[in-house]
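Please go over the structures that come below.
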Structure I
Amino acid sequence: MSNEIEIGRGKRGRRAFSFDDVAVVPSRRTRDPEEVSTSWQIDAYHFDLPIVAAPMDSVTSPRTAVAFGRLGGLAVLDLEGLWTRYEDPEPLLDEIADLEPDLATARMQEIYAEPIRPELITARLKEVRDAGVTVAGALSPQRTQQFWRTVVDAGVDLFVIRGTTVSAEHVSGVAEPLNLKRFIYELDVPVIVGGASTYTAALHLMRTGAAGVLVGFGGGAAHTTRTTLGIHAPMASAVADVAAARRDYLDESGGRYVHVIADGGVGTSGDLVKAIACGADAAMLGAALARAAEAPGQGWHWGPEAHHRQLPRGERVEVGTAGTLEEILFGPGRQADGTLNLVGALRRAMATTGYSDLKEFQRVEVVVSPYQPR
């Protein structure tokens, strides 16, 4: 059955759905929330929480990466952020938090023009490694060839290649593109790569040997990609499409499982629930964790798109402070808006629908039920 819609006589489009458009359906069985497991594992690394802290300066610093790791999650450092450009970025984070809205983008472009320093990449990753938690760092595809050796030599456990979109078949007549398949094959650490938002793009990334694929394109709270480039991928459909690619690649490869990580559009506990229900193994959170009292952004949130030199595709947005990092993850919640106790809400949803672990919960029934929050 086709769900294509005729836009005009010369163009048809497939109907796609965001997390707001779908809902999880209760089943005939329920469970005790304490008997539900929210753990997952990628390669040799086990985590109690299916939550990845996004590599964004407003979310993850070396200090918050350690705190998040100790709480059971995986935090990813942005190795192109302020922490690898400046010895002490705290005054600059204070300045960004105080910028007037009409000056924010231009000033951030100036701040992020400072060169990346390889010795700071090593120092920041060492700080996390010395604390005894899993070490993950992210580079864009453009910077990977320049700094990957520094990152691996620093002792990273998981290497993340993260861009607005990452292709296994980048074409360039100017510079030699990163050969993902060769790069991943020669690397000694597991690689998570993305974003991807279609079945075909994700399948090609899986064939490069990636351990995980990030799903999303321009769907985060701080993104303006749809406004500036006209490109957007509704996340419920994107996650389901990439989960289908994972299923087919599992058969094609003779049993190799590639993890699917929803990246973007997961702003509340309900979004986290629906991301996993659509097929994600975990979710990468930005704005949801930027609301923590410990977050470097101090109630503001932005990504690398917000300070692009030629074409910013994001902005600094005010998300406020909802509670401590521990309260955001485990509660107690003090308001009914899905910003606190993300893990408790996920446990409750899994228990209410009768599932005991995340892989089981990926099979839960989902309905299309468009909803406009008040």
Structure II
Amino acid sequence: MSFLTPLIGRRQALAGAAAAILGLAVASPARAAHVLPFGRYGSPRRRLNDRTLYVDAQGRGDHATVQAAVDATPDAPAESWTLVISAGTYRETVLVPQAKTGLCFLGATGDARDVVIVYDNAAGTPKPAGGTYGTSGSATTTIQADGFTAAHVTFANDWLRADHPDITGTQAVAAKVMGDRSYFERCRFLGHQDTLYADTRALASFARQYYRECHIEGDVDFVFGRATAVFERCELSTLARDVTFRPYGFVFAPSTAAANPRGYLAVRCVINGTAADASFGLARPWRPSSDPTALPSLVVRETWMGPSIDAATPYVDMSSGYHWQDARFGEFHNIGPGAAIPVPENRPQLTPEQAAEHTPRNYLGDWRPGPALLPRPSGR
């Protein structure tokens, strides 16, 4: 049984409280049927330009699958290409190779709940040719290219532990993002363990990623990796688990390279969910394979933290010999029950002078991502 339906229900239950903080309009679940499959974005007969392809599972577009449309775009194009994706559930794995630079996925309806790319591989899922997929291989969508943009799309992995008690590798990635200048606007990332892998193509690569007004949910380390990633006005939702231990899981598990001055930045976000009070940690430092060159970095500022975050012990060690106090963790002007400071030594607070260094502009450098733009018609 897919968990997409209950996840959508949880999203709607939290939307009212989160909207006041995030400044978002809450879409009604009862939306009128979209007569035109691609809405205001044209159609194969009336293309916005010659670099726009249309994806529709019912055969009304250029391609019936997202991967087929990706494959149809040129490598290293002089100008960016856009895939307009109609409402539907696309059960497939998708790879955007490094050569497909500047590609955009655009949900046709303007509501990410309508356009869902989903599959159900886990790290321990057996591969047809032998072996298992591993964490990276479990990703429903893998984005290796620079300059990728997505708006109004859901990326999901609906693999469930309860359905596979024989599998111990329970990491199940919805999206692995590796390229520089990767921009996601009002997208959803749904999963349980390791939902969003915000990473880079190589250890020495400091890929910048920007997530604006997105919804990300999971239970164990559901935002993890070594990218320089900004999460602005996002909703990070902690999911309940039927376990006897605490913490149930963690929101962030950065693995920032020591040479990279900036890792994850969450600013003006909402961290909340269906998990029990004080059942989640905010973060733990991930050092892949005990990599001594990793120095995880996370700053959370001006964010509302709900009661599911353990205010007394928000950070813990991930592996022996590497303590969370040695990581680059900091907080600034957070509010909510999960942001209380009952044990000051466990809540590293930035000074105003330090916080001035941890802004979206400083993290993104000379890249200035703007709102997702429509493809320009040819000749205009």
Structure III
Amino acid sequence: MAAKAATEEKEAKPLRHGYTTGACAAAATKAALTALITQKRQTQATIPLPAGMDVTFQLESCEWTADEATAGIIKDGGDDPDATHGALILSTVTWRDEPGMELDGGVGVGRVTKPGLPVPVGEAAINPVPRKMIREAVQSVLGEYGVERGVRVVISVPAGEEIAKKTMNGRLGIVGGISILGTRGIVVPFSTAAYKASIAQAINVAREAGCAHLVLSTGGKSEQFGMQLYPELPEEAFIEMGDFVGFSLQQCKRKQVKKVTLVGMMGKFSKVAQGVMMVHSKSAPVNFDFLAGLAAEAGAPDELVRQAKEANTAAQVGDLMADCPAFFDKLCESCCRAGLKEVGGGMEIETVLITMKGSLLGRVTVNDTGD
């Protein structure tokens, strides 16, 4: 009982917010410019965040000469650390002869090579809100010290190229490092904002590349199967949607994608089939009565239907139905129709159901385009 109480208390404890790479870059820029002007070491920097609060960042490093200053901040992801948690974000500030601010990315910050992202091709992958935050940080320091000079800012992430291998950047056409991101400045624990943003960007990139048919997968194994299924499609057409089925389909509808292929396994697609569009393990339990009903419709023997109703996992139901292929087609059709209901129709949805080992269980297409 004591252990259970301790666990419940731990679960009830509020989760700690973290800060975006964009917020870290802006705070580091403020510190670096202050050090350049004052020629004094900075230990912290306070900036306003778009979320509506002022936050003070502690500096990891601060170096300066008469012409250049560099300040560094360790990115803290809070209680929902992502791939960039613990990364050193550096801002190097120098004077420039021309007025205004020039912003670029250095080592470990990616460069955009494909259209469809919020940053033009050829520029450093520093998103619009972080750019605005960095510009405002520069203006506030120049104003505070009454300095009227042009400034060049270079954001670097020494480990960025290695970190980028754990992100979707390569698929998005961002090469050489990570993106400097964030719209609110804070990272909400277990929020879905960052992942959703990467899905939306991936769909934008795919559409800009001319893809009218996208393959959305729940994970790496599912994506590999989709690539084998559609070898003629370009890399941009394959997008890992993770648990965000409904959001991904809505983005596809908004971008007028004509055909979407969903690839996944029993656990998640058992939920999609019954209309659950966020399929995280904690989002909703598998409805075994629903699966048993599909089994009955597919003509499964009464004993198998009963066993399906009493199963512990969706995968177990899949094993029970191994000799009833009509069940998997029923499940796939239900996924298609639930997806079309989610987006209000107007597209073609194909559902491909596979096993954990990557074998095909079912494949059904429902066309609601009116063609």
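Some notes on this structure:
- With semi-axes √(5λ) of the Cα gyration tensor in Å derived as 29, 25, 22, matching label from I, II, III: I
- For FRET efficiency 1/(1 + (r/R0)^6) of positions 320 and 352 (r between Cβ atoms, R0 = 25 Å, to 0.05), the highest value in the series I, II, III is held by structure III.
- In this comparison of I, II, III, the computed figure 2.4 for distance in nm of label points 7 Å out along Cα→Cβ at positions 184 and 264 is attributed to III.
Taken together, the values in this text are just the output of simple stated rules run on the coordinates, not laboratory data. The structure displayed is predicted, hence computed values, not measured ones. Cβ atoms are built from the backbone, for glycine too; each structure is taken alone.
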